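Dropping the structures in below, format is structure tokens.
Computed from the coordinates by the stated procedures, all read-outs in this text should not be read as laboratory data. Everything quoted here is computed from the prediction, not taken from an experiment. Cβ atoms are built from the backbone, for glycine too; each structure is taken alone.
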Structure 1
Amino acid sequence: MEENKGQRAKSSGAVSDLRRSWQTWAEDRVEYQRKNPFSNDDRLASKPLHAQRGDPAYGRPPEGSKTEQRGKDAHSHVEKEVEELCLIIRSTGQKGEDGHVSVTFGQLFETYVTISNKVVGILLRARKHGLVRFEGEMLWQGKDDDVVITLLE
């Protein structure tokens, strides 16, 4: 009889732990759904207002979130690719009379495509940051092989 009481107390403790764990999960889920802009649950009356245009938090992931970290990692990866592209231009190009190194898109494409398949995107990013100059909005392999790309730094 006494053994039964001990076993019942153990199982009752396990059940209450399980219940507490489930309750915590459910509360966390409700809180998550309150913040979820796609939730259609009208029972969550205290839905917070989301950032409006003009607010510094608008279009940004929550601070400290995994999404924010992935964005930072992607940004640093692209920065490294831009630096690498500039090094490739410097090593394969010719120094001009103005002191800037230049290379044709065709030559750069043939060299850089073995490193990364994002040569045009990285070139556009480098131009956005004022590191390179070239004519046209977009460069196409074959069609724009003779376009000169100039390294500005």
Structure 2
Amino acid sequence: MASESASHIVLFIAALVVSSAVAAVMVSTVGELSGVLSQKNRILVESIKDDITIINDPKNVTTNPLIIYVKNTGLSTIPLDKKIVDVLVDGVYQTDYTMTSLSGNPQWEPGDVVEFRINVTLSPGSHVVRIYVRGTAWDELWFRV
């Protein structure tokens, strides 16, 4: 009888040790998962704050210079600064362009439209222009010349 009680106690203690180890692993895993989800949530919030939409009609794009109209559809004000706005035409980074707010604001307010005048020579055929803001928000327009 005493040996049976001792074996039950040993098994009970072993079960407690195993369950404690499993609980420790679960707590660690849940903590790591929580950290990853928090980081992804911050990235998502930032990407929602900055959002743009190219509003040109792809069948009626003005060239020479290439004129693109982009609307700030996000929640934040975007400075009209080439340091945070990147323009690519057919995958080639462009530096010879101007940005003008159609509302006359010095900043790109939510809901405002900005005209991009891109000095680039386009050959006949299909082209794509892609505009990035702060490296997170972007939109592209496919069109033919």
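For the read-out helix-only ellipticity at 222 nm (-39500 (n - 2.57) for each DSSP H run of 4 or more, over all residues; to 500), a value of -12500 was computed from one structure; give its label from 1, 2. For helix-only ellipticity at 222 nm (-39500 (n - 2.57) for each DSSP H run of 4 or more, over all residues; to 500), the value -12500 is produced by structure 2.
Using relative contact order in percent (Cα under 8 Å, 6 or more apart), single out the structure from 1, 2 with the greatest value. Structure 2 gives the largest value of relative contact order in percent (Cα under 8 Å, 6 or more apart) among 1, 2. If you line up 1, 2 by distance in nm of label points 7 Å out along Cα→Cβ at positions 17 and 113, the top spot, with the largest value, goes to 2. To which of 1, 2 does the computed value 0.35 (FRET efficiency 1/(1 + (r/R0)^6) of positions 25 and 57 (r between Cβ atoms, R0 = 25 Å, to 0.05)) belong? Of the structures listed, the value fits 1. Assuming 56 is percent of Cα pairs over 22 Å apart as calculated from a single structure, say which of 1, 2 it is. Clearly, the read-out refers to 2. Looking at Cα Rg over 2.2 N^0.38 Å, for residues 41-88 alone for structures 1, 2, the greatest value goes to 1.
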